[in-house]
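Computed from the coordinates by the stated procedures, all read-outs in this text should not be read as laboratory data. Not measured: the values here are computed from a predicted model. Cβ atoms are built from the backbone, for glycine too; each structure is taken alone.
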Structure I
Amino acid sequence: MLARLDGRVVFVAGAIPGERVRARVERANKQGMWARATEILTASPDRREPASDPACGIAYAYIAYPRQLQLKGELVADAFRRIARLPLDAAPAVAPSEETGYRLRARLHLRGSRLGFFREGTHDLCDAAPTGQLHPDTVAAAHGVVAALGARRAECESLTVAENVAATERVFHLAPHPAARLDDLARRIDLVPGVTGLTTLVGDRLVTLAGSASVTDTATALFRGPSPVGDLVAWTRKATSFFQGNRFLTGALVGRVLAAATGDDVVELYAGVGLFSVALAARGSRVLAVEGDRSAASDLEANAGPWRERLQVRRAPVERVVASPPDVPPDVVILDPPRTGVSAAAVNGLIAWKAPRVVYVSCDPPTLARDAARLVGAGYRIESVDALDLFPNTPHVETVAVFSRA
């Protein structure tokens, strides 16, 4: 939250706009000061008691949920106004999520027998269970895996969990400390209740220690009801592959992209395991899906199998692909980059394609606004900006921005 002192911007953690607080400055530089509220002098009616320590990955937990949604919409609008110099007509409404048990993927750090998240800005562990982000069975399963490791847990740095929407499949990926390796546990470690697979890496090679290496979601499960792309669509992925993290809203996100990606020929850049590409191919579009990450690209190729006549996969960096404009531009380009956004080289290459429509999915409003300014400067206009709360009780928000070529 923002305050000002003697003309300088102060970023105040633990406050709500409109409150009067006493805050302690923790660091400062020429750009501003960073402080933490130590006493609430005049409380907002939107203040509530957080379920656990907000510094343990739930920085907005002390704010009533409807106000969180409002603030996130304002955050998106502020990024477009301040960074892109592109004021929106109004702050986007943010689609709500259930607040607890929403995460499909998480990384848990292991220190001795302790397992949890890092507290904000530190390497101190905090218990993940009270934050409410994980399914209750996930926390119990994680501790079961640590117990099954026995003395070998000292060689394990973290556990990354991936599970399906129904929480019936759950794979833990064990990351060893740099000087250790855990692949010798293959077929020597048993699955514990609530776990369907265990994996680890040796170099770039994925090793399945027990059970299955992947989890699968069907379209019916993902859309939490009738599927707009039929009931035969499914997405399988490993714990080492990126997938959207909210079990309640990922289907809604896919629905937003399907509605925006009008056209027969579609290119998806940063395609991951094919969340959007597979749905588009099942709908009947011709799709080129581009992914450079080794793990995600292998899952993408497997998920594309049933739709191979309409879905072409290219395993390569996005910058390399967009460097060569196609003879005929696709009707739509979908972008779903990492938090750092689209690189300058990729934006410049994409602009040269002159695609009539760009659908940009982002988890970081500042980098989205930065890239939006580049697209608008090259002749695109903002058609719509929507948002979904894929990360309840955190400052993060997922945004879908649609651009059309003037």
Structure II
Amino acid sequence: MSTAPLMTGFAPPAEARVTLANWQDPPYNRWSFQHVRELIPTQRISRGLGAFTALPRQEHAPVLDEVAVDRLEGRTSSFAEVLAETWTDAVVVLHDGRIVLEQYSNAMTQETPHLLMSVSKSVVGCVAGNLVEQGLLDPDEPVTGYAPEVAGSGYDGATVRHLLDMRTGVAFREEYTDQAADVRVMERYMGWRPIEDGDEAAGMYAYLCRLGTSADHGGTFVYRSADTDMLGWVCERAAGIRMADLISRMIWQPMGAEFDAEITCDGVGSAIHDGGMSARARDMARFGQLILDDGQVEDTSIVAKRWLRQARTLDPDIRGAFAASDSEPFLTGGWYRNQFWFVPGPLGDLQLCLGIHGQMVLVDRATRTVSVKLSTWPTAQDPAYLLDTIRGFVAVGRHLAGLAGAADARRAHGGPVGVVEGRERGHS
């Protein structure tokens, strides 16, 4: 392609244009992930008119560039090298609610929105938790009780709980490199790819009604973005409010977001719950801090505490479903619940919001750190980039908390590494 910068010129030359057909591919995603609303319709997630929650900067914050990180491939490098080698657009690290690191690259600034991809799922999961707390949504209710349109489809017989934990038996293949896989076909109904001959411009919900069944509901964890889209539809039906406004009223405004966010919508106005949000890095740090603080901002409950505690409590059934999944080799010992990922860390379990192409919010309760990374990996998935980023953030957290030698000491004494010391593991 041309060496001309993407989307520059009046009009940009054809070889430098970002379009609906190429925006998720490299190098075009380097521009598009910060300009989604110029390509796809979006709905505003308002922060309201109130004051935003301050994120004070830590005085005399330590320089974290040289923190040592044990990389997946066996070498040790600096934290700065991890960031430089994993296509970082933005990184924010909080310790005890204070900013200790905030950096931007690839022309991004603190005011630039960035696509969150499947980090969006965790926000939708918190909306669902609040609806459960308000008695508007029942996790044990069949999906068809809220969306009777899916009767006879693969979602017939599934419960809301199955959606929350991605344990439906719906036939849905999430293979990003195969353009014929369900996840890529669904993107045409979402408005994320050009419509092809034979497609119906009927929107994403119409596509969900067409899915079939591949297994019994309640079995092994299988990562299916369609389950989150079905969950978002159920939430809208339960509340009688569209998702953009649910997020605004339940999360964004009461959390004290600094900026509006947005979420893409299909041709009939349905939000793309599984990965359509764009937001600023600082506001995602606020969201991570909200999770770390049991859903509270100061003395106000924003997300139901028992919902968050349920998610991070190790449940044998949930753990077994994950252990039998394709995700176990990469996030060994982990689980997925209420639209969050969990994985053992050196000092305790880590809570993760993850999105393809390198989007991450990591909550490390043991070190009271929240780490946000927004990226534009050239590929949708890269285990080395993922695990090196997690290791980097964990190393930074231990450094900030003065615990850098704790895990090494436990190894030396034969103690378990990666088993949580907190109260949630093993309790209901």
Structure III
Amino acid sequence: MAQFNYRALDTDNKSHSGTLEAADRVTAISMLSGRGLRPIKVNSPTSKSAGKGFSLKSKVKTDDLVMFTRQLSAMVSAGVPLLRALGSLQENSDSQAMRKVVGAIYQEIQGGAALADALEKHPDVFNDIYVNMVRAGEAAGILDEILKRLAVQQEKAATIRKKIKSAMTYPMVLVAITVLAFFGLMMFVIPQIGKIVKDLGGPDAELPVLTQVMLSISDFMLTFWYLLLPGIVGGIFFLLRFIKTPKGKAMFHRFVLKVPGIKNIIIKVAVARFARTFSALMGAGVAVLEALDVTAHAVGNVVFEQALLDASAEVKNGAQLSGVIGKNKLFPSIVSQMLAVGEETGQTDTVLIKVADYYEEEVDVAIDGLSSIIEPFMIVFMGGMVGVIAASVMMPIANLSQTIK
């Protein structure tokens, strides 16, 4: 008996996850179906990596995956047999991790497995969307077209991630410099200057309030540094760990949707992901309910995920998706309007691609705007902090000079 991890939906579209023991994956799926659950993901824990020393997730880059998808699409379109195409890609890949993954897929297919089933055994490289689209492409005989869609989708998603990281790099560097400068001044500079001022003014010298506050903070940091530094590091560590838990992730995602400036970017990114992913799945011939379930777990925000799962439940009861989306305030009105047009014309996938393109452009504009605001704000903040410290030093010196006169 083998142990399998699973994620499945019940009749109310509520997500369930856990582990079960079964002879093989097919038996595990049958057991879940017998419980009234609809499997979304079923895999063996041992399939996630070949060993603790080799992590596919950390070594297979997005660019390598996009290149693999595009090249496989071109070969399949040209009529090259799948096994021969995979063998060629394995030999010519520059990524050692990608070569190892493609080699494993080659062996699976050579043993009679379908491409989607072979890909599913590497969930850290090929996510649920990738696997479901490939499975739909194999069933419909349009695998080359599906692979082209996947490559475009991955490139767009990678571009958005790179823009967000690029926009946040400079502010984060400024924050790090500001924090280091603050600690350096408070622990090494302020104590020395405070000592000089007290020596010059005498024990009865009355220091300005600002100077007294800064000296008190400095004394506290010097006295309890062995508690302060581990406390800060531990606090950051546990905060990051908490955010990765289901409860922490939900709280964090709700919080960012309330932060001015960031809220609009999060919404636009989520809408763009929803539109492009749902469009790709619909274009691949995936059923609406299944497409909604898979898309819900790909938008990257728990609040949007729950909204799409609720929409899936209403669609299952006979409601139109455009009407359900239109009632949800998370989604801009243009999304429901374009969905309605797609439902009327039978071109939902084509219409949603236009929505995705529009919101991806909006994300670019919003990120550029946020960067132009954050950078001067951080510079002013850092200058203000240094200015406060400088004022706390200069004020007692000025008072002493007046006293001497």
Q) From I, II, III, which structure was semi-axes √(5λ) of the Cα gyration tensor in Å = 32, 32, 19 calculated on? A) I
Q) Which of the displayed structures (I, II, III) returns the greatest value of distance in nm of label points 7 Å out along Cα→Cβ at positions 95 and 231 on calculation? A) III
Q: Supply the structure label, taken from I, II, III, corresponding to distance in nm of label points 7 Å out along Cα→Cβ at positions 191 and 287 with the calculated value 1.9.
A: II
Q) From I, II, III, which structure was Kirkwood radius over Cα pairs in Å, for residues 151-326 alone = 17.2 calculated on? A) I
